[in-house]
1. The value 18.8 for mean count of other Cβ atoms within 10 Å over residues 101-108 was derived from one model only; which of 1, 2, 3 is it?
2. Figure out for me which of the structures 1, 2, 3 the number 2.7 belongs to, where distance in nm of label points 7 Å out along Cα→Cβ at positions 21 and 133 was derived from the coordinates.
Structure 1
């Protein structure tokens with residue numbers, strides 16, 4: 001799926017009340033080239049695509065946010081969920097679970113997020129990354145929802161190869177068995193900061209209650225993990241969105257501000273819930 005650049009050009013022209021010539025002058029692309037894009041007589045190259053979307057973003061036009069709002073307004077159907085997927089490169093062919101790594105939060109699966117910004121942020125360090133807007137039809141599927149609790153922490157730690165000597169525990173085997181009976185999972189997202197906290201729990205430095213409240217303090221977003229082909233067949237791509245370098249930098253800077261704030265909240269939570277809960281060796285003994 002290619003970018004909808006012709007539609008995006010018309011959106012920017014309308015918002016800025018520009019003629020084709022005025023837009024071509026501002027972007028630095030000939031009017032003939034711009035017309036060819038609009039009439040789809042010729043596909044733009046990567047340099048020109050970047051020039052257009054950079055111009056839009058630096059002009060204060062947040063095309064991806066606008067698209068998100070329209071898709072949400074059009075959703076309507078309660079069984080339909082709007083999701084986002086940050087890809088390191090273009091998705092080629094149909095969506096597939098097989099391309100996923102085994103050591104993700106819940107093992108092999110196709111991962112999407114509820115937040116556009118968070119999904120984009122996760123791939124903003126990659127040169128050829130892009131953002132996909134998707135729609136998921138949930139009807140007649142088996143799903144499981146996790147909150148920020150012990151089961152979620154232990155399950156993620158297992159799939160991320162953090163449990164070590166505890167990986168064969170009976171408690172862990174029961175948790176994994178439950179996930180073999182479902183098609184998709186809804187759960188908090190665990191990023192690198194989360195793993196630092198979970199590692200402290202696995203290493204016996206903090207209790208499960210301390211870990212839970214520290215993780216809750218970090219404002220986790222939620223993800224959808226499609227673990228069966230049946231579930232993934234209900235997911236359709238609505239649009240592929242371009243991520244400019246300026247937009248990627250914006251998301252990364254925004255994320256860093258959040259990390260700085262959350263770090264202080266985690267310190268307070270760790271102190272406030274000291275000596276409450278159980279240590280991992282007592283849970284998995």
Structure 2
């Protein structure tokens with residue numbers, strides 16, 4: 001299969017006057033990983049499965065503006081719609097109605113409305129509606145790829161579990177462990193906070209954290225490993241920390257978050273290792 005060039009996943013577009021999100025230049029790395037895996041998935045599975053579905057549940061408005069240089073680029077939903085072997089269906093969700101409306105207009109301009117379903121609302125609250133839209137007519141099972149891109153720890157593990165139950169679905173999840181957990185751990189440790197309880201689907205994590213902290217483990221390492229363990233508990237293959245992608249800021253090289261991939265199948269891990277192999281070249285954006 002012919003591979004795209006890395007830069008193809010960061011697609012420069014003109015300002016169309018609609019709502020955009022301001023992002024840092026490190027978004028290039030994120031879009032490269034999600035775009036490359038989505039393409040491998042969509043093309044590699046097109047003759048093996050009747051239905052291939054892409055889910056993007058923190059989708060945004062479909063375009064982003066790169067901070068400082070005012071460069072407009074496609075967001076992850078429109079990257080998915082631009083792939084050479086299209087998904088059979090795409091489900092995009094966002095909690096902000098204004099973002100969904102801008103995305104609706106942009107999707108309509110691609111002429112692909114018929115295979116796109118838009119969900120307005122928090123993915124955690126709308127998971128039942130999202131699940132109903134994963135197609136399977138005539139008893140055909142769908143193979144799905146779900147990208148979860150929250151800015152904080154606001155994806156509930158129970159949401160992931162519901163999506164995964166009885167379905168063949170790979171996940172690429174942004175774990176906001178530096179920009180959220182590391183900054184707010186004091187408040188999250190408090191028994192009054194349920195943020196990490198929901199994130200891990202576990203109310204007893206504090207005792208495990210106390211034991212881990214005594215060995216010198218950081219909260220970031222602890223939560224990343226704990227999340228992988230939770231995913232293994234619902235049938236996903238182990239994802240060690242060194243196979244997660246640490247995204248850093250471009251200026252001070254500060255760590256921001258992990259991109260963590262999860263699949264129940266060796267083929268998914270094979271694709272992910274290929275992405276890790278080919279997506280590591282650092283292409284300057286500025």
Structure 3
């Protein structure tokens with residue numbers, strides 16, 4: 001298997017200033033990562049030119065990702081809320097292009113948080129319509145959109161690969177793809193291998209971590225099944241470690257990270273990279 005191996009910004013920092021991002025990229029690069037996943041949660045603090053320069057200096061590819069808040073939820077029935085989310089996604093798409101990345105991904109179809117009811121038909125139509133228009137803009141910019149499938153405590157729109165593929169079909173654009181995450185799959189999928197096969201060539205991005213959201217490896221996630229299936233489907237996309245630092249209050253609260261998941265964040269990054277390199281070469 002020949003896959004780019006990436007790591008998320010939030011392993012080290014939730015800050016979006018140039019100094020914090022440069023420090024995180026320096027760590028990722030020095031440890032041997034190919035790619036850095038940049039969070040667009042604070043666009044107003046993000047210096048696109050400096051961030052692109054830092055990625056170039058550290059020889060890192062970039063992928064951009066984000067979630068939406070409930071006051072900018074494109075699956076809402078409230079037109080004002082939907083419009084706010086649409087504008088935020090458009091800004092994020094333009095930032096992705098301007099920063100030199102070719103993928104914008106995340107649970108772009110809804111807010112990231114616990115809902116109290118299933119999505120309404122009109123809310124789902126709103127999300128589909130916004131994403132269809134966003135795909136049209138993305139095509140002109142050369143950007144692809146990943147729809148991350150998240151667990152039931154973080155969205156109510158698409159919790160399984162099956163649901164994500166139905167959403168893709170409704171959007172009807174070859175700019176949109178599936179983004180899967182082993183943490184969410186461990187909660188929602190009856191068979192992780194089946195879900196990966198179902199996604200097939202519509203799988204754009206795969207985030208990998210342990211079942212506790214720490215480094216992949218040494219946990220109960222079925223890695224043999226995952227890597228053998230990835231080989232079978234010919235997956236050549238990113239293997240990206242998404243974990244979080246417990247030192248940042250906003251991150252730890254949002255992701256419910258109440259304890260350190262490794263002795264240090266560098267240890268997490270080192271162990272995860274070593275596991276992915278060794279394991280991917282077995283298949």
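1. On the way: 1: 16.0; 2: 18.8; 3: 23.8.
The correct label is 2.
2. Numbers: 1: 3.3; 2: 1.6; 3: 2.7.
It traces back to 3.
Read the figures in this text as sums done on the coordinates, not as results from a lab. Here the structure is a predicted model, which is why all the values come from computation and not from measurement. Cβ atoms are built from the backbone, for glycine too; each structure is taken alone.
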